[in-house]
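These notes open a run of structures that come right after.
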Structure I
Amino acid sequence: MIIYPAIDIKDGKCVRLLQGQADKVTVYDDNPVRMALRWQKHGADIIHVVDLDGAFQGLPKNLETVRKIVQELDIPVQFGGGVRGIEAIQRLLDMGVGQVVLGTIAITEPTVFHRALEMFGERIVVGLDGRQGKVAVEGWTKDTGQNIIEAGRKLAELGVSRIIYTDIARDGMQVGPNVQATRSLARAVGVPVTASGGIATLDDIRALKAIESEGVEGVIVGKALYEKAFTLEEAIKAAGDAG
């Protein structure tokens with residue numbers, strides 16, 4: 001199972017939010033590039049980067065920082081946050097981003113999203129963000145009323161290759177992941193799912209590892225790493241241990 005260290009960028013800094021709320025922010029480093037290099041040094045195979053300003057404003061706002069991260073790293077970067085058009089996707093891929101995460105347009109602009117899938121294939125990842133089982137969009141500020149499972153099935157039918165599922169209520173809270181909801185989504189969609197939100201302990205990673213065979217491909221880890229609940233090396237070992 002893949003461990004994705006998370007780097008969330010706001011105002012050019014590496015931060016974490018509580019439940020995605022912009023006014024509940026903790027700054028962990030003024031230099032996201034330095035943080036990305038740190039995670040690479042400690043064994044990361046891929047980095048998950050989110051432009052929080054972009055997510056809230058609907059247009060990536062920290063592209064120069066992302067460019068520097070891509071240039072400095074020898075491992076792939078998965079990027080999301082405010083990417084809501086074909087030109088923006090193309091620009092990111094041309095910049096060297098390995099995978100682009102689409103959330104809002106996957107739900108609200110199916111025509112654009114379908115074109116993105118046709119053009120870029122497996123380099124497109126869908127971010128399904130849920131609050132009480134319903135999909136939220138636009139930086140988690142707007143609830144759509146759509147059921148997560150139903151939305152996931154529709155996206156899988158369109159040809160999505162992988163999905164990131166975030167339980168918003170747990171994000172940044174270190175209360176444990178929503179294992180049952182993650183399992184249910186993975187079973188329903190039949191494509192690899194990455195879990196996000198709530199990781200607090202190595203046992204949380206082990207709990208997700210236990211359902212890897214049901215389609216849970218990876219887990220995004222943020223605050224637990226920054227608060228030193230465990231090291232990245234320990235997380236990678238827990239994700240790789242059998243039994």
Structure II
Amino acid sequence: MDLGLAGRRAAVAAASSGLGLATAKALAAEGARVVICGRDRARLDDAVAEVGDGCTGVVRDVTGAEGGAAFVADATAALGGVDILVTNAGGPPPGDFAATPAEAYPGALELNLLSVVGMCKAAVPAMQQQGWGRVVAITSVAVRQPAPELILSNTARAGVTGMLKTLAREVAGDGVTVNSVQPGLHATPRLVELYGGDTGERPLGDPGDFGAVVTFLCSDQARFVTGAHLQVDGGAYAGLL
């Protein structure tokens with residue numbers, strides 16, 4: 001299936017590893033021109049080589065609205081504009097309610113909520129003007145089913161989901177779609193960081209499959225899918241809605 005992405009300009013945040021990298025590879029494989037960012041130059045260079053197809057890497061920390069907007073500016077300068085924005089960032093430290101001080105919450109919101117606000121503020125108006133755009137946020141299935149010991153991530157990602165749903169309705173008539181994809185456990189460095197690679201009997205997702213889902217949401221065929229929050233978790237989420 002031709003997804004209509006050849007020549008589209010894609011900015012994928014925090015894509016030096018994990019699900020961001022898998023998404024960048026999937027978009028590039030469909031002919032999109034891709035810019036990625038990361039905080040470590042060596043890891044970023046390795047990721048650029050892995051994506052191939054003319055991928056560009058910029059060293060950028062997307063934390064906060066300013067960091068997110070700066071990455072979009074980087075991508076716009078490199079590509080001449082941004083048609084596709086995939087928002088992403090690392091997760092905040094683990095911890096439960098009792099062990100997590102109130103002072104830790106602003107940093108989590110900067111990382112996983114305000115960074116997305118900044119990226120969208122910088123990218124969406126131009127998408128509206130050109131009458132075509134795709135925003136896909138990588139969040140977490142914890143938005144639907146909060147994860148134990150991840151109270152900071154649960155809080156920030158639930159907030160960004162509400163923002164994205166609101167934005168989707170505001171720009172639906174402008175040819176711009178806004179969706180999120182909520183991963184469960186995938187074979188990524190983040191999983192090793194959180195669990196030491198031990199997930200018991202729970203199956204792990206393939207990051208490449210996840211990237212393909214994000215890429216479909218960026219396609220021409222997904223033009224009528226907006227305001228959706230799709231879990232990609234191998235059936236781990238137990239709710240009906």
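Rule-based calculations on the coordinates, nothing more; no lab input. Everything quoted here is computed from the prediction, not taken from an experiment. Cβ atoms are built from the backbone, for glycine too; each structure is taken alone.
A value of -13000 was computed for helix-only ellipticity at 222 nm (-39500 (n - 2.57) for each DSSP H run of 4 or more, over all residues; to 500); which of I, II is the source structure?
The correct label is II.
Given that FRET efficiency 1/(1 + (r/R0)^6) of positions 25 and 161 (r between Cβ atoms, R0 = 25 Å, to 0.05), derived from a single structure, equals 0.50, which label among I, II identifies that structure?
Label of the source structure: II.
For which of the structures I, II does the calculation of percent of Cα pairs over 27 Å apart, for residues 105-224 alone return 23?
Comparing all candidates, it corresponds to II.
Comparing distance in nm of label points 7 Å out along Cα→Cβ at positions 121 and 233 across I, II, which structure shows the greatest value?
Ranking I, II on distance in nm of label points 7 Å out along Cα→Cβ at positions 121 and 233, first place is I.
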